[in-house]
1. State the single structure among P, Q that was used to calculate helix-only ellipticity at 222 nm (-39500 (n - 2.57) for each DSSP H run of 4 or more, over all residues; to 500), giving -3500.
2. From which structure (P, Q) was Rg/Rh (Cα atoms, Kirkwood Rh), for residues 44-83 alone calculated, if the value obtained is 1.06?
3. When percent of Cα pairs over 15 Å apart, for residues 28-67 alone is compared over structures P, Q, which one is greatest?
4. Distance in nm of label points 7 Å out along Cα→Cβ at positions 12 and 100 computed as 3.1: which structure among P, Q?
5. To which of P, Q does the computed value 17.1 (mean count of other Cβ atoms within 10 Å over residues 92-99) belong?
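Each value in this text was obtained by applying a stated rule to the coordinates, not by laboratory testing. Since we're looking at a predicted model, the values are computed, not measured. Cβ atoms are built from the backbone, for glycine too; each structure is taken alone.
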Structure P
């Protein structure tokens, strides 16, 4: 049985991601722990271990205005299959250089992501 083991990240999908990254970095003083090359995405790992992420998804289907929670699972493909059987609306797993992720939503339309880091 698949189990959510924590929250890997709370973040924002934004069409103004460069501006948001600058706000959290320059105004609030957070230090980016991960940046993309063009400045449209960043992660800020905080001292308590939580992570704030900001990104501009290039794929229109990945864009959800507002916040999203990335739930950590040991195996994204197994978890997505299981959660779909229980009625969850979750897309197919996508592989990135650092993780496997599958976007979805709760019944209210809030964005959730099933997430598996490659280094875990």
Structure Q
């Protein structure tokens, strides 16, 4: 495999799925200090877009990080900011993480803040 192809495969992928009453932002790859600003931009744009109308039908945003292996502090900061911004706009924010991500959040005590049972 060429090094250029390997680099493309290692890049994180962020996607946005819009449904009638919900939006899902999904990511796979590592959520570290290098990638966190990119995810933050996507989340901010998504929140802005779904909250733009005075009667926006979107009431829920899911941040799907099930395919993220590394959840670094910079990524956790992005999640906290996004949750706050979404809820300020009246959009419920739900975060889904892998078992590894759940352990990381539990170690910081932020599992109770970011994850809902």
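1. Source structure for this number: P.
2. Only structure Q yields this read-out.
3. Looking at the calculated values, the largest one is Q.
4. Computed on structure P.
5. Q
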